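Quick heads-up: structures coming right below.
FYI, it's all coordinate maths here, none of it is from the lab. Please read all numbers here as calculations on a predicted model, not as lab measurements. Cβ atoms are built from the backbone, for glycine too; each structure is taken alone.
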Structure 1
Amino acid sequence: MRSVRKVFNPGTPFASEVLHGIDLDLSRGEFCAVMGPSGSGKSTLLNIVGLLDRPSSGELSICGENTVGLDDHALTRLRGHNIGFVFQYHHLISAFTALENVMLPLLGAKGRPDAAMAARAAELIDQVGLTPWRDNLANKLSGGQQQRVAVARALAMKPALLLADEPTGNLDTKSADAVFELLRRVNREQGTAVLFVTHNPELAQRCDRTILVVDGMIQRG
């Protein structure tokens, strides 16, 4: 990111600048915590990195591709093949099984299910330790299990970058630690870069570095 600014409602009396000239580099394979008070711009920063929102000005490059000027189709392609998301609320489809939820990104890429897709989803379910529950409906899983399904789904396309927005915020201490260790293992074994938004200083200390966001600016990291 180079000099990235984000203004909501520009050109109106309600204009609000949330990010003020952000410069940020994330290397392949890094595991970085993002911390800061509520309302500091952390989620906006993550949404822009994840190509869910566009910066008002500045430049953003993902995997060597400059995103400035890309249309929605190109941004969707770049996001779908390079970025995985894990949110505080897992956003699983309750009427689908754990396995079917993990297959969704693959289905979006290929258009229709096939044996290779099912095998990839089953492999990921196994990696997150949920093979006995693979055919359970999402709403029949515990909170920690649902979040592990969300991690498996985020990894379906083998992304270079994983964005996690307070993924342990709604979990008990044991489940939160299990989800964090899962993300850390993926980072180490697969070289996936991770941006991990958290309010938990103990988890942040276990990351490679901490990026501190205050009032829409990076104060450290």
Structure 2
Amino acid sequence: MDNMNIGRHISGQFNEDLERVINHVMQMGGLVEKQLNDALTSVCDADEDLAKKVLKSDEPINELEVSIDDECTRIIAKRQPAAGDLRLIMAIVKTIADLERIGDEAQKIAQVALESLTKDHKELLLNLDNLGRRVLEYLQLTLDAFTRMDVEAAIKAHKTDDKIDREYEAIMRQLMTYMMEDPRSIPQIMSVIWSARALERIGDRCQNICEYIIYFVKGKVVRHSAPE
């Protein structure tokens, strides 16, 4: 825990409680990362079986969220943490909520693999995959920053969201143009639009987690602050 900007406590049990919770968060993060990666792969490869697997993979993530939330509640009740320790627990509770929602968004992306998309949509799916890989990298950077509670890494990762937003807006313009040129494609293209939107939302969730890291280490709420 020392490399995570977390101090040692007189109570060894308190340290063990915190380490156990953090390990569970990392486990949850790993499951969410795999879920997103599998969702993107299912779309790129038109793999219906993998897509169905993604749609069924939410239960372990939900169970971990409930378990971690319960652990944090018990720590607050038993240890009555103050200052940095309380900020850490609050950051964890908020982080697992965002991770669970990232898992929900990954399921929406996997749904595209089950749609009747044709070869004519190949360019659209390629652009969606490019955005998806950028978002997946953002998630990986965010989870790495959380693991080490590294403020500098969190700030660096946080800046990625602007690039994702610009790429998302470009894809949306392309999709809108495609539907105007071929109205018959609207039902299929709508699923791609919802997937692109899901990816943009995952970027927002990653941005939130970066802000929780800054909150824990610096004790400052930066959500509504200027980038500087």
Structure 3
Amino acid sequence: MVKSAFKHVRHWVFDLDNTLYSPAVRLFDQIEVRMTKFVMDSLGVDKERANTLRVEYWKTYGTTLAGLMREHDVDPAPYLHEVHDIDFTVLSEDPYLASLIRDLPGRKIVYTNGSEPYARNVLKARGLDDIFDAVYGVEHADYQPKPERSAFERVFGRDGTDTQIAAMFEDDPRNLAAPHAMGMRTVHVAPDAIDAEHIHHHTSDLTEFLARLT
């Protein structure tokens, strides 16, 4: 039944963090530490206040960066460079996942709220760097983040994504609402399932799920 639900799909959109690698790796922990430090240095606040703002902006605006830009007019380029300067050696290559994605029919892209250079570093560490047709970061949405529909429209418009024959794989359930409204098949990739109208499928194991499709 799952395979039949995707028989029409020819545009495959993958989020990056905690989607194309397991959240057990805790790669994003490194980024959160650097985010907090950036907020401390930029706004002149202590660590506790910076951490509070980091989370608050993520909840309110979709990303910490979006909050910093709207509330404090922060330049996004230095921020994206600083917070993504992390250790990628904690990631390992996954040739089986690479083969499954490569075998999907049609166009495959990555779309992340991080930056394109960061995404390419992650993909390289995972052995997934030669299987996607394009990689898009928040900069390609004019720094508008998921879950804003305008962000998806910018990226999909740039890529030529036909949302009527597309699927979106994403760990943050908020970021599947707009794709659902745009006609995409949605897959929530996370340890725990969320019961929501805009989520068609859930999996805690992307590799296992894709194996069922191919």
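Summary table below
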{"item": "Structures 1, 2, 3, by distance in nm of label points 7 Å out along Cα→Cβ at positions 164 and 196: label with the highest value", "result": "3"}
{"item": "Comparison of 1, 2, 3 by Cα Rg over 2.2 N^0.38 Å, for residues 140-187 alone - largest value held by", "result": "2"}
{"item": "Read-out helix-only ellipticity at 222 nm (-39500 (n - 2.57) for each DSSP H run of 4 or more, over all residues; to 500), computed value -13000, structure in 1, 2, 3", "result": "3"}
{"item": "Answer label among 1, 2, 3 for the case where Rg and Dmax of the Cα atoms in Å, for residues 76-179 alone, calculated from the coordinates, equals 18.3, 60", "result": "2"}
